[in-house]
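What follows draws every value from the coordinates through simple rules; no lab data is involved. The structure displayed is predicted, hence computed values, not measured ones. Cβ atoms are built from the backbone, for glycine too; each structure is taken alone.
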Structure I
């Protein structure tokens, strides 16, 4: 079985199902094997209705007694039926956005229903329950079941079935020898993959996950070493001395640069005037002023007759960068031309932008992924800046900097430009040195003087009413607010707030006087851009979103960040999210809502109350993680790994880094074969 084969080649997966798999990032059979569960659950024994307790998940053998009733609340449909157990005790079953169940849930329909119990108007409910044949459920009881991240129309059961078909027929040669596995304390590769999808014990999951994390880190580190070796032998084709243009921009700013900003810019100028091309990471908290440092470096390149480009992760942020850069250049009285290149431009606008880039008429170029697409030709690209590089991955960074034009078919400068990578991800320095092995590191660890420290509070669910009142007061002052939820819509993974329901709830609480917007990663780029533009321009007062806002847009007018189910996120991710507020002159506030009710979680989140220092938080986050903290807390956007997490798997990162220094030629050759279907690196 060729694991590079399209998912459609798997028996039972047609065009429609393949499209659903594609929506969650599964295109090949290998993608399917690496689509590991986001959590696991043990199905409990069947109980009677009298044993149901609010807030707890339970399984009850029920018979539907009433015809399904469907009500619609704007974008949300709610289907409900009344069912009863053998003793006649009744319970209301409720599903969200599942109208197709109306044909199934007829009176007399008997199944084991499993879901989270809740109370509504003194009646007990099961929210979005799954249902099973009694015999089927009893076989599954006590057996650890995988729970996958889903999209509408795709169930965990169908994913598991597809995975089992592939595992039944595939053969994967382990690139580690038995001796190497023993020395490293790692399990064999294929059994590790099987275990992730069909574990017997939680301890088995931990061992299996460590093996796959090790693989991903090792591939990544070896690829970084290859890039560093190739660029280490390159002569600097763009000697850029100290810049008068950068000085003019600095003098025109309404504030003074911090010591960290000055030090970072000094590092950059020293590199760009050196013997080899610059490869530098500029790491600093959200709001520490990394972008202005990048703009100064870009101006220095333009002053010396070259081009400089900055690639942003979202179109809205690219537009903001372009507007800010034009404003700075104009205020400083400099003659440089700035061009914006994004996917939403008209065909004519793209042709004109590309022509200016190719001719050299445009010295400063701002864009999104459009910068690394076919047809973009730079006349003399001396500096390539990537904003939030972990959103792009090594290949795209390498492409923009001139390393792999064959990968994208684009034509770029034959000379190797200087590379500046900006990241707000507060990674502990010990890990950053490994992850960014091809880059020198500049750390910006202080905030501009004008920025007030964010005021934080960790609260329980009973504080929500007070929080809503506070948000309303801020809006009445002319400010804006974010509300972050971990999920897009209600699903079988109950117990977490979702933006679909939450936005409707806020509309009903605030009324028409408050304009509520909705944003999530599944929206088309055009829709996301429209929403973020409306929020940035003040048309939306409260933006209910997933963590897609983390690097999406700069809204200085936003002062409140409320994060629901905060216990589901890593501390470093929460710190980055709260960095979206308080970016103007007004006080910023962040409300972390802990819905776990556990003292351990409350103590963990309280670290965010004590400090706004992202690097200190990252270190604390790392200390708190243990082998049991593998699921439910996920860092958002940290690198481009399918399974590995730099915090949860820091021990595997260090192990892979150490092994990469002594890897044998034989193992490297086997790893290259493995990487062929792993598909996420080029060794």
Structure II
């Protein structure tokens, strides 16, 4: 139910005030006190306001402070934070002699999002009660809220679910079953059953409404739940058995001779109608309030909120075994429950519980918390779900649909304190890796196969498209090994690790495959001028060459070196032989077996033929042109140097593909 009806109607606890103010008490003040005692906060607030406005004499200041405090109590119970703050400040101004005014002032200011003055009020209260845990936790929540302003919000996207909301209070949504095509919620809209308005909230008494999806998957306009479910009492805050056939609901029945009774009932479903609610017996305790039922996902437990004896203060979350109820009642313990109020439980799995609390550090009012049970089952870790799920107002009553999406309730942004239903969704982080598989002439490799294996156990395979492109979906924070290969080409392997950033990412990686049936230039191998000594900047290319040979352990290669046209044939053959041997020696030192490598110097005897790739780099040379001496001598000096540079190259040619295969 709305926090109004939740904290006021459905979780109503008797409240006793010791009042220090004396003096004249007219009939109207007695009426207001009686209304307050009965929990009729809306009516009481109006009566107190009339009395307050009449107390204008100086000698009436103490009584005015008392009335302001009681009026603030009503506004606090009605979740009218701004009015409560003003009334508590008036009570303090008129020296109302109760330090609790500072504690409650801190709460209402915090609910307004006024964190700095709220902390001042809490500090003042702690001067009277330095060990008060609630005030300490509230201070911590204010500090966290101030710090959160300078930090990015969580990735949750929150929107007002306008279709479900009326001009009054709508709250506590719950899916009927796993089909997720019907949702029920509580509403105090003007079409609710009965003619009388609640003395507690000033609104119509709450009924249970529902909406369902049409054949297009669109939510339809809400309707009141059918059958005998709704009455002129307050019904709301529901949960369902896993099969959707039994509803657990909170019912608050008003009596002229006693305080409102808050209890859990059940109703059975037949087709689209619900039976008259029947009381669900939890204990023999007839004084404590019991509400906010939540059936566990497997149907074993019923979680609920109550102020029954044996708790840790305020309202606690409890549970009972639905299959073996006798003796199974248990409090969820001090890790979840605090000296404040814990309400609106939602059991997602046997180790994942959501609830609303104003006792754990939060942004103000009720915040939604997530509790995870550790693997040994002896400790819960509690996390505030952060902004924008939580706000300075009351946030509660969460329910999950598919994945990290669903609905919850909040009175954020509503000056009247009315609750509304909001949708939430955590957009999926899309992490991908894409690239191209090409040969060394920049041509797409037909039918190339790419495999990617992650250390999370994932294993994916894809055939490159006609243009050589591919794409994989990844997970964050995973180390991957990627391998590309195709018939007639050597395999290439690369390693990659996706980071943990909570944002979409598309990584890029290309595979350049070496053809088996023709020589392949090894780029970026450099020698000292007129020598066979490898320069340091050649190391990266040679290391890649060594890795390629490790990735293709069954091939043997000829490592050929070529010179330009300058110098004698004998000199160039000798120089190229020495250069080829230098490369082979490096690869042997890197762990490649010597009998897989055959150095060969060609001198200037095999001038390069211009490929598509060379033409892209040097468009002055037409594709297919042989860069022999006769052609080069027809060029300008600049182009001659470029052609000589192309001819000075180191290449490898696959000789066999069955090394140690048998």
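Each of I, II could give percent of Cα pairs over 49 Å apart, but the derived value 17 comes from I.
Out of I, II, which one gives 148 for volume of the Cα convex hull per residue in Å³, for residues 221-380 alone as computed from the coordinates?
It was calculated from structure II.
When helix-only ellipticity at 222 nm (-39500 (n - 2.57) for each DSSP H run of 4 or more, over all residues; to 500) is computed for each of I, II, the one that comes out at -7000 is II.
If mean count of other Cβ atoms within 10 Å over residues 77-84 comes out at 18.5 when worked out from the coordinates, which of I, II was used? Of the options listed, only I reproduces it.
If you rank structures I, II by relative contact order in percent (Cα under 8 Å, 6 or more apart), which sits at the top with the largest value?
I
Quick check on the output: 5.9 is distance in nm of label points 7 Å out along Cα→Cβ at positions 69 and 341, derived from one of I, II. Which one produced it? Each step should come with its number before you reach the end.
Numbers: I: 5.9; II: 2.1.
Of the structures listed, the value fits I.
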